[in-house]
Each structure stands twice: as C-alpha cells, then as structure tokens.
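Input: structures, listed below.
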Structure 1
Amino acid sequence: MSATYVRGGQLVTMDGERRVIRGGLLLEGDRIVKIGGRAPKGARVVDATGCAVIPGLVQGHVHLCQALFRGMADDLPLLAWLKERIWPLEAAHDRRSLRASARLGLAEMIRAGTTCILDMGTVHHQDAVFEAMAESGIRGFSGKAMMDAGAEVPRGLKETTAESLAESHRLRAKWHGAEGGRLGYCYAPRFILSCTEGLWREVGEAAREHGVLVHSHVAEHAEERAAVKELLGRDDVAALASYGVAGDNVVLAHGVQLRKSEMRSMAKAGTRVTHCPSANLKLASGIADVRAMRDAGMVVAIGADGAPCNNLMDPWTELREAALLAKAKQGRADALPAAEVFELATREGARALGLLDQTGSLEEGKKADLAIVDLGGLHQEPGGDVYSRLVYATRPTDVRHVWADGRQLVDEGRVTTLDEAQVRTAARREAKRCAARAGLG
C-alpha cells in the first residue's frame, strides 16, 4: 500500500477542539493513519512548509448541470431567472453537453480544494453527471431534479410523478454506494412549486427506507415565498414537514426567508440547511441569518450553488462572503468569526451530509480528503492567524495539492484527473450548441 507523508505545514485539524498543530500527516491507501511522527521509509514526502494543511472542503449545494450556463442568465430575479433562462437551457441539454458541464464544474471546484459535494442535476441524462464525478475522483452525492408540476415548465423538463420516481429509483439503485462508497444518491425534488404533494410524500418514504438524502431548495426569495403561500396557504417549511420531508437526511438550500420560529422547528427536526451567499446576493434574494440559524441549533453547510447565479463555484469566495454578510446582517463585527465560518465548509458541511465519521476533519482513521494551501501570497501577508488568512484572504490559486479518498486530484496546482484544456474546449463547444437548441444562441 503506497504511503504519502505531508511535512512542515500547519495542520488545521477542524476536530472537535479546532486544534492547529505543526507536524506531519501520514496517508496510506484511502485513510489518514497518523498525525505527527516521522516519514516512514519508502513514503513519498510532500513539503508543506509555509502552508496550511486543511480538510478537503465540502460544498453542500451545487448544480453541475448549470456550469455550462455561466454568464447566460445575469441580472434576473429568481423566478424569471428560472423560467426565462435556466429551465430552457436545462431542457436543451443532451448527454454530451451535460457531461461537459459537469466536468467543467468539477474541475473548477477540485482545483480550489473542494473534495465533497451535494449536487442537484437536471431532469434527464443524470448518468452523465455521475460518470463525470466518478472520473474526477470527487466524493459526493447527486440526484436527478424531480419536476412533476409547475407553470411555464418547458416540455423537455416535464415528467409525470410515476416517471420521475421510477427514474430516481433506477439511479439510486445504480449509483448509491458506487466507486467503493465514494458516490451516493440523493432524491432531488427541485422545489415546492415544481413538485406535487404526492411526489414529496413518496420521496420522503423512499429516502427513509433506503437511507439516502433528500436535497431541495427552501425559503430562497420573497417572490417565491409569496407564490408558495398563495398556492398552498402556508409556507414551504411547514408544507414539507407535513409531507414527511424533514429530519437529518434532508438538506435544503438557502433559507434566506426563514423566520426564527422556522429555524427552531427545523433544528428540532434535525433538518439541515446550506448557505449560498453569492447566489443569494446575485439573485437579490437577501441575506440569510446564519448567526440566528446557528444559535437556534441548526446544522449549516455552505455551497456555491450554480455558475449562472454566482458566477463562480469557488468555496473561498463563499467563505469570505459568509463571514462578511453575517456581520452586516447582525450589525456586529464578531457575528460569525473566521474559525466558525471555516467549520461550515469542513466538519459542519460533512455533518450536514451525514459524513462526519468519514470526512470534514483531519483525524486518524478518517478518509484522506485534504488540501494543502499556500499562505504566503502578497494578499495574505503579513498578519493574521491561520483562520483569518484562510477565510478572508485565500484564493483558489493558493491551493497547491488536493487528495480525496487517498487519490491525489491536484498536484502543484494542476488537476490530475481531468484534462483542463479538454474540459475548456468541450465547455465552449457544448455551451454554444445548448444555447442554440434553447433558442438563446
């Protein structure tokens, strides 16, 4: 079994005590086997002098299927953004364009130190997303978007309840636990306006029966919330809970419009939420009150969402914005300190996805998911503790090495599992073709 010894760096463990240790780290196979000590004979040695060695970053809400649409849906509010651009573009995807989109998003995130994701696909061709994830080496969950209701949904996204459930069950049976357990399936009803009550209830039961996640959106935009209230006579959080979609296997993106009473009820149920600060700003959805969520006892992850509403899939931008926006929301400079923010992309992100026993921290016996980040850039020097430098000043280009499941995915800033030139060329070609099929070329 090959061994790699990382020496000379600051180990930002993100364990229960948030210990920062100067010392070595030994990887064997897919595990972290030793913190401290010396390099064993025959081990490959990686020098991390001047760097932070961190857990691989976890993004708890992304859309790989939308990476191809970067720059095609700017300056629109949520519902218009969906109906006028995103849904027509998704409906125009074929298997080739979806593969190109997924590979583009994966290469960008992995290059920036992301090793684990929770992804929502589009309605069709979901196998292409899983194939790209398998190729890339990332850890994560994905699921086809489920859409059996809703006004102005393009023909290419419409499906019956039975069709949506049957395809989701097929994908779960094929992909959940694939790649030695590195990949998992999640049921992904898009949001409450695009799914019937019957579908939600079936999803809740199936997820509990098979031990898989449910991934959706909730309380994102005021306009959306008003539409839900008009249609159902109550808010989305209450409706989902009544349908049986609540608990520690449910991860809901955004929560911008949540009231404190809803935060408490979600915390009591164990329902997780993913904060997507850049997307919420770009779509003018508002600022989620992450401090209040944490104080209510909620488990909060962080994610870049999709390229058309961000336009980056960069975890470092999300960390910085999460910290700054919490200060603005609360009117307190200490609302969400850097060390606490960093938890959202490490141990709390892993907890949200049910993977804290495997990833999210540097601890002996856990999976070898980690990154080495240079802390010596002009934009990082000269002061600040390691959390300050990571959260407020780090960029994707500062990431030197990345491992997931013991496999090196980035070596000296270069993605090893995906050819970046080929990814870029395919993305440019397929984006033009997809936009033309959608009538937006």
Structure 2
Amino acid sequence: MRIALLYPAITMDGFAQNGMRPRTGWIHHGLCYISSSLKKEGFAVSLIDLRQLFGWGELPDIIKKVDPDVVGITIMSLDFDAAAAAAKIVKETDKSIKVIAGGIHATVMGSELMNNTNIDYVFKGEAEITLPKALGGIQTGEIKEKIIIGAQPDLDTIPFVDRTLFSILEAPVSPFLKMPFITATAGRGCRYNCNFCQPAERTLFGPKVRRMSVERFMEELTLTKNRIGLNSLMIHDDCLVEDVNWVERFLSLYSRKGFKKPFVCQARADIIVKNPGLFKDMKKCGLAMLLIGFESGNQRVLNLLRKGTTVEQNYRAAMICKRLGIRIFANFMLGIPSETNREAMDTVKMIKRIKPYMPSPTFYTPTPGSELFEYCMKHGLSLITEHENYKRNPTAPKIKGVDYQFLRKALQEVTTIPYSVKLYRKIDRLKLGRFNKNFMKSYKF
C-alpha cells in the first residue's frame, strides 16, 4: 500500500518562489515518526511538502505521479485552510484515495472536520501504533467510524524519526549555530498548567509527560551524526529541564560519547532559579542558548496565565544566564485578555532590562484547545475569522478590548536591539565566518 504524507505548512513559509525550491527549513517530527513506523510495517511512504511547490497547480500532477492509496495530512490550526484545500484537490484528482486528517487541530477541533466530505477519517492523538494497524480497514472501507483514536506509543520502542522523509536541511534556530543543525525530541507532553496552552497538549499526548531513556536518545543522536553529520542541535521538548535527573544523565552521556557540539533547549525561569548548578553543567557540556517563556513582566498577568512563575524569577533567571554566558531567546506576549497598557509596559520594561540575545514577541493568540481559547470564545473576545490568523506573529489583532496601536509602538522599544547585543551577535558572526554559506554551497541535495 502506498501512503503519501502531506505537510501543509504554507501559512508561515508560503509556496516556493523565484524559481527556487527551499533547501532549508524544519522537518515535522510527527510525520517523520509516522513515516518510520509505517516503513517498519512494509508500507511505501512518500512526502508531499507544500512548501516545495510553486503553487496549487502543481499538486494534481504530484498526486498522479505518487499515486497513493492513502493521503495523511497533519494539521495545525493556522494551516487548516491549506490542509482543507489540499484534501479537496486530492479528491478531485482521484476520488478513490482515502484522506486522513491528524495532528493537533484534528485532535482538539475534530468537529470542524466531521462534515468535510474530502476528509474520510479524523485521527485523534498519536498515530505510530494505531495508523499502521488501521490502514487495511481504511483502504477497504471496513472501518466505518470517521474518528479514530490513537494509542500512546512507548517512545523507547518505536523507530527513530525518518530524517530521509524531508528533502531539506534543517535551518539553525539562530545564525550562530553551525550546520548541519538538527532538531530532536526526547519526550512528549508538559507537566505545567498554563491556560494559554493546556489542556490541548494533554488532549494530544495524555496527562503525563513521557520521555525516552537517555540511552535511547543518545543512540539516535549518534546514528544521526554518523549518517548526516551534526554540528549543532535543538532539543525541541516543551520543557526538557523539568526532569532534572534526565538532564543530568544526558549531560554525562553526551560528554562521555564525545559530543561537544552546541545545543539549544527550552526552559522556565523558575527551574533556572532553583537549579543554577544544573545550567552551569549544561553550559560546560555545550548549552549555547535557552528559549525561555517569560510571557509577561507583570505578576497579575502571570497569575492570570497560571504560569507558575514570578516576575522576580524572570529577572533572576536572566541574570543567571548572563553570568553563565548562556544566550537568551526570550518568548513573551502582549495583548493578553484584561491586560492594561500599564501592565503591557511592565513586560516591555522587563525585556529592555534583560536584553535578550533574541527577543521573540507575539500578540496573545487564542489557541484552539486551550482553556483561555474557550474563555475568549465564551465571552465573544476573539477577532480571528481566518485560521491563518492563529499564527503567533505580532501582526493582526487577535482579541477585542486591546489597544493594538499602543502595543505596536511598545513593540518598537523591545525590537530595537541594544548595542551590547548587536556587538555580541557580530562577534558570533565573525566566529562562524562563512561556514554555513559554504556548507550550503557544497552540500549535495
């Protein structure tokens, strides 16, 4: 049986332009895990990456060329419209192809897909175990229910991600990181209860965080290093450092196995403050940058978001990172429900004082599946009428009652990079030289 996995992520990246198909981007780990699980069971798997197309006109010919029995489409909320358009073209090209929708949006907002006649099945949850078993019944039509619930896999027993699925090199999350750069995941889920995210993640991955053993994770890194090379990596777990024992074991094996390459991961301010020694050890082993969810510089707003951190911890965490020489990628939001202009300026003040290596602002976006999304919908606050506006960028207004003109002016203060940070970045570029450009030129795609 031939399975085509379709990646509809053109809302942010767009179609290919200027006669050049993208050579860099990020892979989708969910699709790569599914691909390796399907291949293990003997299925023929191919990828249709919409980012590699010059427009919708190419898709029918690609479908005819691939000639799949089943097309599986992963859907994030912001890519819903692109996914629906792709499903329509698949059915117009060949009505006999079965179309399956999965991913986070299909899991938390499956009702939006139930009446879509171009979608045959809606897959909720994780698919590595259940999808290979269900494909026979899907092809013959023996499975009558449109919704299929996935079983949770043991992360130590499923195959590693299929890094051959995507025909691109992964782009470093920051230019100071050398290529080849990879993203990797060690676990699924998040133990925290922030209402701008949860319970969506628990709906997808279950109530508890699951993480593969350090030995298994290092086996994957070693295999990847030997196959495609590895000069830097990002461990893309929602909060890797929540499991201190796991991280300490990882640092030990990472060094013992001769890995000296810089890595990046996500963290919380409270964990940094409570475990400064851990981050000192991480820095020694190669930690180059932390992506920290500061979110707000106002305590009432942090409490409203159920972040579980304090403004003081935000400042102290930044100070610890600066002292250890760890770059800060600062995630923060403006335009949160009920946030006043004065409270928003507390966040601006915090970011200006922290002086992160990379500020990452967003206007609060009511994310489907989250508790705060339901609050916004119940009280008629959402201004989002198109799925593409679920993207995090601080551009279009997202909710009522927010002075976005004021926020845009406030953003100018935090997106103006201080001289000290500019100098830091310049030094990084000089150290890196033209390595990544030369690497791209010499790499055989």
Structure 3
Amino acid sequence: MKLLIRDTTLVTVNAGDDVLHAADLAIDGDSIAGVGFAPDGFVPDRVIDGRERIVLPGLINTHTHLSMTLMRNYADDLGFWPWLLERVKPLEDHLYPEDVRIGARLGLAEMIRGGTTCFHDMYFLLDEVADEVAEAGVRARLCGALFDNSGQGEALLEAAVGLHDRWHGKAEGRVTVGLGPHSPYLCSPGYLREILGEAERLECGLHIHVAETDREVAESRERHGLSPVQHLAELGCFRVPTVAAHGIYVDAADRRLLREGKVSVAHNPGSNLKLANGIAPVQELLEDGVNVSLGTDGAASNNNLNLFEEMHLAALLQKWLRRDPEALPARQVLRMATIDGAKALGMEAELGSLEVGKQADVVLVDAAQPHLAPRHDPVALLVYSAQAADVCMVLVKGRILLENRELTTIDAASLLARATEQTRQLLERAAVGKRPRVGP
C-alpha cells in the first residue's frame, strides 16, 4: 500500500537532525519513498492528515525483559540484590511458557501504544515471545538469557542456539536473534568463552548486563583483578557486536575499551534510579566515542516500558550530574532513542531515521494537546513534554499497528483480564513450589 502523511512536522533524526514543517512523508509498501514531498508520479492509496501531528522514527528499546510485565508492581522499594534474589528469581523459577507469552503480549501492547517499534530482549522461553512479535507486527532482537551458576548453563545455551536456528530472520525479517549472557557475575569465564564461540559461529551479537552496581564492580576486581568491562575485554567478548546494558560504573579505562570494542551501552535511567543503582556517566561515554542508546529494563524494575519517560529522565539526570544545563541536549537524547538504538543493533542502514529507502517504522504524535503547546521546538517538545499517551499512530514496515490510539494487531479487550489471571496462576505456582513443565 502507498500512504501519504500530508502537511505535517517531520522530525527526521537524519545526519543533520533536520526538522521539516508543512511537509509530506511518502510510504511505498514497507519503505519510505519521500521525505518532505512525494516523488514524481506517486499516487497514494490513502492520505493521512498530518496537521497537528509530529512524525518521528519508531523508538528503539535496546534493553528490556519483556515478559516481566507480569511482575510489574510486585517487588517494589527494594534494593537490587533483595529485589533480584528474593523476589524476582523465585517467580522466574516457576515460569510456564504461557506466562512468558501473555507477559510478552501485554508488553507489546504497551510498547506499541508508546511508539516503540523495535526492542532488544533478554529472557527465557523466547519462542513464545517470537510468536507474539510475529503476530503483533513489531521488530525484535531476542537473546536467550544465559548463566551457568546454577548448573543450567549448557541447557540454556542449547536453547538459545536453537532459538537462533528457528527464528533468526523470520517474520518478514522483523525477528533477529542474538545471545544473552546475563552478566559477568552469573557466567564463569569458561562459559563466556563458550558463548563467544557460538556467537562467532552464528555471526550474531551479545546482550549482557555490565557494571550495573558498585558491588558487581568490587566483586569483579576481587575475583578477577579487573573491572567487569576489563574482564570481558580480556576474554575477547568484544570481538562480536555487543550491547552492554547499564554501564553505570565505568571509568576512563573502561570507556576506552568500550570504544575500541565498538560496544554500545544501553542506558536505563528509570530502572537505575528505582533500584538506587546509580546514574550512568552518559555524557562522558559520548565524549569518549561510545555509542549510547536507551532502554527501559523490565517492568519489574521500572515499572513501565515508556521510552518517552526514559528520554526525559536521561536528559535531566545528566544535566544534574554534570551541573550543566547544556549537557545531553534534546537532540542527542532523541538520537539515543532512535538512530543510536539502531546502531546498537547494527540496523542503522534500515532503521532509526526518516530517510528515503529506510524501512517505514514511523510514529505520529498528536500535538493538539495543552501540554504540547506552543511548539517552539518539536524535538525539545518530544523529549521534555510529550507523553507515551500522545502517540496516536504507529507503523512498522508500512503496516499500521496503532490508529487513533487503538491497537490493530492485538486484542486489547481481552488482554488485561488474561494477564491478570496468568499472573494469579504464576503467583500460586510459585507459592506451592511447583516447577515449570518445560526446560529453559
């Protein structure tokens, strides 16, 4: 189908960060055919009125655990380690495939309604998530969570490699697959080398938590004589494309290794604040040449999947951290949520900006709102004023997934009750210690 979004404001996030007013966006099938104006001879099948709208590239969430939506508001106001070991892990030990499926569907509904068109996930039982992604129409990079501290390492790795074999490049290319070693503290050096070998064989990337807490860094130095970043670099992990989630406690030497290894850091300000883990030195990372993208982390620690909120937090935190109101300006933050997220996933040639030939992953924001007037600077408006609820239309590969704030590919009417019931079953299962029906 050929679509024409007419007479709108285009926030392109191209190399020049161009913002075009009273402009058109032409979409031909799954790709962008015209930016600013339609190409000669373009005859749209449908014209969308873009007045009072701001159009931007789809947002890219580069670190989350999607199915943890079922644990939203379950483990709040706790420190990181009690949160993880005493509340979250006991539930995860009792996950059934249907828990993961319904949690994923709930998360997909939330993300689409908030303008997120692509996400980078690390979790378990990801065939269920892949099925939901295929049905919902979004994009995903799925990475099976890997750790060997509990004797499950080989089974988890086998499952993650199997996921790659079954799903990489499927669903019209919207699903890609990597490997997800949880962290240096849950993966032994030998296991990390084994994971790296598989990543090299499969020609895929790694998704790993790194330097999320000061305790993690202290224990790494005690155990290995190295920081987590230095430990991973020494093992050769950065030979493959790597997204390091969090990167809060990284010094100048770490930042140099991240830059040299072409590692992207997925910044998760909301989760980091809620768990009181710290504030990542984003400005320093950028100044040292490290690509930084944005993530929400899981809904169990955020407690939402709202990248508009993450953009806002990211900008304000760096201004406070640096005592500099000019630190991390709105244009840079928007790039972190779009084109730099695409770079983190190696997809910048296809996604992340409104440019001719790129995939038509497009978000329309309803700017006819009191909190969005007047519109002196559309980019600043998106970062500092807009809310996820302002998103009124979402397209992925030119297919409309949200129109007039209504989901077109997910049955929202039955979803909330289904998620509530699935959560009840999970809590009951965990309380009586009933183990999952399947392996990792």
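Values quoted throughout were computed directly from the atomic coordinates according to the rules given, and no laboratory measurement underlies them. Bear in mind that the values here come from a model prediction, so they are computed numbers and not experimental data. Cβ atoms are built from the backbone, for glycine too; each structure is taken alone.
In terms of distance in nm of label points 7 Å out along Cα→Cβ at positions 26 and 306, which of structures 1, 2, 3 is highest? Display every interim value, and only then the final one.
Working: 1: 4.7; 2: 2.5; 3: 3.8.
Top value of distance in nm of label points 7 Å out along Cα→Cβ at positions 26 and 306 goes to structure 1.
Assign the value 3.1, calculated as distance in nm of label points 7 Å out along Cα→Cβ at positions 258 and 378, to the correct structure from 1, 2, 3.
Going through each structure in turn, the value belongs to 3.
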